[in-house]
Structure P
Amino acid sequence: MNRTDHVIIFMAWGKKYVDEVMSCIENSMLPDCDIVLITDKVTDVEEERLNVVRVDFKLSGLARKAELLDYIPKGYKSYLFLDSDTIVISDISAGFEKAELHGIAMSPAPHYSLDWFWGFDEVMKSEGVKTSGQLQYNTGVIFFLLNTETVEVFRKWFLLAEKYSHICENDQPYFSLAMEECDFNPYTLSIGYNYRGFGDAISGVVRIWHSHDKMPEDINNLECGWPPRRVVEGKMHHTKVNKGRWYLDPPAWLK
């Protein structure tokens, strides 16, 4: 394994999702760094194309992401975890820089309140955490470094996902809850670092596309980053201005 300051880590198993990882690598503007895939013991991988770590997962489904700490290669200055359905399309150096200053840098999941996520309030109440509309972060893109504080968050992430797997098998809310319980405040990146194509307003450049929908070719074709635009079901929708006010024209299926 070559050693650089940074490493990008994927976690995927099964041909479909490993193929997505390979597509991300082939189609992304990735920085010059090592790339690691954490996978199971049986999935076929072209191992000469990247560094493969094979493990016996303890959890199932998406909750496996909460095991990340056990398999992270040590010795790098900072790290980036990416979901398999991402494409890096612009400079992401600020993500590493903010992680090195704050420990963790990631984008919010603007559609999800933590305590209203598929009954996750039950988990929060069991943990003695007040349900007060806390922000949920998206775990598809996580810039981080390994220090005492972040390791505590990652350990708590796994413990929560393991303890409450009977309630929720999605890893994402457990990461936000882990930061809540550890009193950890990450650097919050704009959604341009983790754009899902769910119709959220984009002001400025999209840096990481995170969706199974096809990315619009003109997603960053803009003269000015404001007023905003958005993507719904793989199609770009631009701002309209009326009497000095801007609004985003709804897609046809909403009219």
Structure Q
Amino acid sequence: MIPTVLILGAGSDMAVAIARKYASESYAIQLAARRPEQLHALQQDLQIRHNTTATTHAFDATDFDSHAAFYQSLPVKPEIVICVFGYLGDQEKGQRDWQEASRILHTNYTGAVSILNVVAEDMAARKSGTIIGISSVAGERGRMSNYLYGSAKAGFTAYLSGLRNRLFHTGVHVMSVQPGFVNTRMTENLSLPPLLTAQPEQVAKDVFKAAAKKKNVIYTKWFWRYIMLIIRNIPEFIFKKLKL
């Protein structure tokens, strides 16, 4: 039987790369996004290029009341669920506009918790499965430039850690992915240092390889683990004076 991967937030550059990687490894792909009609070209490409099954599904991360019904409606329950969706947002706008702040917080944290709670119950009952959450190194220490986004990702990282602890005892694996800078549409307006910036395809390869080995936490690119170790250990009386 062909294993199935559900990709939540399948319209992003990172999600597309992950879908292509798993399809190339003979997985069936379920593509879920707010506008599934925009995924038809990707669906066709995956089916033709990799001779696999690909389906599209309507999913809104912030429509919490719909999440249980969405998951139950899937024609096949996935062996792997990858939560990729996110919203960087505008930090300065969010400081004065609650609608923007709310969108950042709910998309990156509340929406992820809502759908993964549903997934976790199903996998725990089946006593098998893998949940992969794409978080961010931004959640490891609050910075003035993106602390709304960072705080939501910090919460998501803590959630994944607790979920991993809980589901380990049921045979379900949970992996946290901590990307640094990634060259995507979400970051296209930012000036990113090339040497520190990953391409979506590299993230996809890292996710696939680490999930196969049942890693708990991965950083991509790998050296972000050490960059963040340094940043986390800068004394607060110094850190608060920095403009990061």
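What follows draws every value from the coordinates through simple rules; no lab data is involved. The structure presented is a predicted model; accordingly, all values stated were derived computationally and were not measured. Cβ atoms are built from the backbone, for glycine too; each structure is taken alone.
Of the structures labelled P, Q, one was used to calculate helix-only ellipticity at 222 nm (-39500 (n - 2.57) for each DSSP H run of 4 or more, over all residues; to 500), giving -13500. Name it. Mind showing how you got there, number by number?
Values: P: -7000; Q: -13500.
Only structure Q yields this read-out.
For distance in nm of label points 7 Å out along Cα→Cβ at positions 74 and 202, which structure out of P, Q has the highest calculated value?
Values: P: 4.0; Q: 3.0.
Biggest value here belongs to P.
Once distance in nm of label points 7 Å out along Cα→Cβ at positions 58 and 114 is calculated for all of P, Q, which comes out largest?
Values: P: 2.2; Q: 1.5.
For this comparison of distance in nm of label points 7 Å out along Cα→Cβ at positions 58 and 114, the top structure is P.
With distance in nm of label points 7 Å out along Cα→Cβ at positions 26 and 154 computed per structure, which member of P, Q shows the largest figure? Walk me through the numbers on the way to the answer.
Numbers: P: 3.0; Q: 4.5.
Largest value of distance in nm of label points 7 Å out along Cα→Cβ at positions 26 and 154: Q.
Taking mean count of other Cβ atoms within 10 Å over residues 90-97 for each of P, Q, which is largest? All intermediate terms of the calculation are to be shown ahead of the outcome.
Values: P: 17.1; Q: 13.8.
Structure P comes out on top.
Quick one: semi-axes √(5λ) of the Cα gyration tensor in Å, for residues 50-193 alone came out at 28, 17, 16 when computed from one of P, Q, so which one is it? Intermediate results must be reported in sequence, preceding the final value.
Values: P: 23, 18, 15; Q: 28, 17, 16.
Clearly, the read-out refers to Q.
For the read-out log10 I(q)/I(0) by the Debye sum over Cα atoms at q = 0.12 Å⁻¹, a value of -0.74 was computed from one structure; give its label from P, Q.
Values: P: -0.74; Q: -0.67.
So the calculation was done on P.
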